[in-house]
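I've put the structures underneath this note.
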Structure I
Amino acid sequence: MTTDSSERHHRAAEAERGPVPVAVVTVSDSRTEDTDTNGIWLRTAIEAAGHQVEGYRLIRDEPAEVEAALRAMAFGPARVIVFNGGTGIAPRDTTFDVLVRHLEKPIPGFGELFRMLSWEQVGAAAMLSRATAGTYRGRIVFSLPGSPAAVRLAWERLIEPELKHMAWLVAPEPAP
């Protein structure tokens, strides 16, 4: 099989699996479900791309809440879990610290590419982002900054274009 036909075969197999189940977790001490613009936007974008929202939570930036949301979403039907908020360097930003302790296989390219693309929008402030990704219990986990522009950038330029491909790389069948 040539690389071109192998790629076509791979993409066909992804299409057969159907929509990717995605969970969204917003980490914020100030937002409510009505003011969670990132959560609202992400859920709309996921569905517009033909995928399924399989969970949503709005939690405070407390380590125990971040860990509980990660565990709960990892035992649900979602293949991909998108956290937004809590990735900065302020004392209250704990999402990165909690998630990185649980990631089984980091995906360093995500954070590197995200910061590179962010540079185009915010300049040197991009280095302050601790956006990251990795695997946990057969799921892909993304951790994005809480700014709406950052969420859109990550989804549109990095996550959505590879979503169908990456969702099934970690574990062909849902993890127990």
Structure II
Amino acid sequence: MKVFDLAGTRSKNRFRNEMLWGLKKMLDLYNQKQDCTMVFDYSYDIEIHKANSLEFYQVKTQNNNDTYKVKKITNPNRSGGSILGNLYRLKFTKDLVELDDTILGLVSNAPLDDGKTVHNTISLAEIDNDAVENIKLKLKTELSLDNDINLINTNFERTGISLIQPDESLVGEIVFFFERTHDS
């Protein structure tokens, strides 16, 4: 019996999804005339560097019709950190001061279920209060923080492009982009 290592394939497909979502984000920023630098990163997926702010995005694919639950983004994974904890760590200076102008985004093809309501796009500070308190407690524990966490500029976004088969969505996005950009 032969055993094949598929980890390389899974990693390649994940990076492909991140890259294609990042391309869509890049087109949106261009249309908004935003001057920025975009970095495709192995750990944090996508970074956007603007003159006065930083944005970090994690792109997560849900392969079934289920929702993303708060528990899934706050519970530790195999590497020891949670999805949100690994991302939220970027909001702090070396002196553990939380940077409110740093924008964090969890992007998924599935909606977020906070235990009471299912959301497509929302600030995590605006979801169900019990879920917010749970997130803050788990982040404080995971990141070993004494100070409060405010969740300002920490968002969840359900993307409209298919993260399972993104090529089809992006072909249309690119065609519309060129039509808008070069239609004179």
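Just so you know, all these numbers are worked out from the coordinates, no wet-lab data involved. It should be emphasised that the depicted structure is a prediction, and the values quoted were computed from it without experimental measurement. Cβ atoms are built from the backbone, for glycine too; each structure is taken alone.
Given a value of 0.95 for FRET efficiency 1/(1 + (r/R0)^6) of positions 44 and 68 (r between Cβ atoms, R0 = 30 Å, to 0.05), calculated from one of I, II, which structure does it belong to?
Value 0.95 for FRET efficiency 1/(1 + (r/R0)^6) of positions 44 and 68 (r between Cβ atoms, R0 = 30 Å, to 0.05) corresponds to II out of I, II.
Taking mean count of other Cβ atoms within 10 Å over residues 108-115 as the criterion, which structure among I, II has the greatest value?
Details: I: 16.5; II: 20.1.
Sorting by mean count of other Cβ atoms within 10 Å over residues 108-115 in descending order puts II first.
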Assuming 0.96 is Rg/Rh (Cα atoms, Kirkwood Rh) as calculated from a single structure, say which of I, II it is. I
Comparing relative contact order in percent (Cα under 8 Å, 6 or more apart) across structures I, II, the largest value goes to I
Out of I, II, which structure matches 12.4 when mean count of other Cβ atoms within 10 Å over residues 76-83 is calculated? II
